[in-house]
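Just so it is clear, none of the values below were taken in a lab; they were calculated from the coordinates. This structure is a prediction, so every number in the text was calculated from the model and none was measured. Cβ atoms are built from the backbone, for glycine too; each structure is taken alone.
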Structure I
Amino acid sequence: VCENQPLCLRHPTDPTKRRTLHPGEFTLEPLLEEAYRGKRLFPPLPLEVLQERRRRDVERLDPGVRRLVNPHVYHVSLTDRIFALKEELVTRLGQG
């Protein structure tokens, strides 16, 4: 996945539902970062930095999702690659 290429997103269970986001309509953030390889690779971030990062993440959510009374459903989509992996695993496990 690359920010300068269109990104096709799929509904997790309905293969007919999909949408495409174009460059400038989305940003990418790595969700997995190696922190240890026999020892710590870099010093831990201060708690304040981590709190600010999560505060900004929550602010980016739609207000309807953030509200506590009757919140909207937070929709999750899969990239083509993750959708294909999910389908392969379901088939391999005999649940498809």
Structure II
Amino acid sequence: MPDTPADRHLQRALNALQADHPELDPLAALVLLALASSPSSEKGVSSALLARRLDIEHALILRACTTLEEAGWVSTQPAGGASPALRVCLIASAGDQPGLSR
């Protein structure tokens, strides 16, 4: 159960996004909301940073990002080096979807 106004806002946003897009699993929807609330960057957001911010295992974030990319919500590219991290960018038209605002 949400404890703070920010938690309640996130829960409402998650519920709205899932109502508009029932095909999204809860983790993918949460990743989308985290991306939408992140500062805009041409390089996107690191999947490792998303994992730390959401306090969720990086492997689960990577799986959600792959699912979102296959569905056309995000684009990904390797972050570089030996890291398995991805740079994740919200596709502009995905940000215009109901229930997902920037």
Quick check: -9500 is what I get for helix-only ellipticity at 222 nm (-39500 (n - 2.57) for each DSSP H run of 4 or more, over all residues; to 500), calculated from one of I, II. Which structure matches?
I
Using the calculated result 10.6 for mean count of other Cβ atoms within 10 Å over residues 17-24, pick out the matching structure from I, II.
I
Parent structure of the calculated result 9.9, given that mean count of other Cβ atoms within 10 Å over residues 49-56 is the read-out and I, II the choices:
I
Ranked on distance in nm of label points 7 Å out along Cα→Cβ at positions 9 and 41, which label among I, II comes first with the largest value?
I
Matching 28, 22, 16 (semi-axes √(5λ) of the Cα gyration tensor in Å, computed) against labels I, II points to structure I
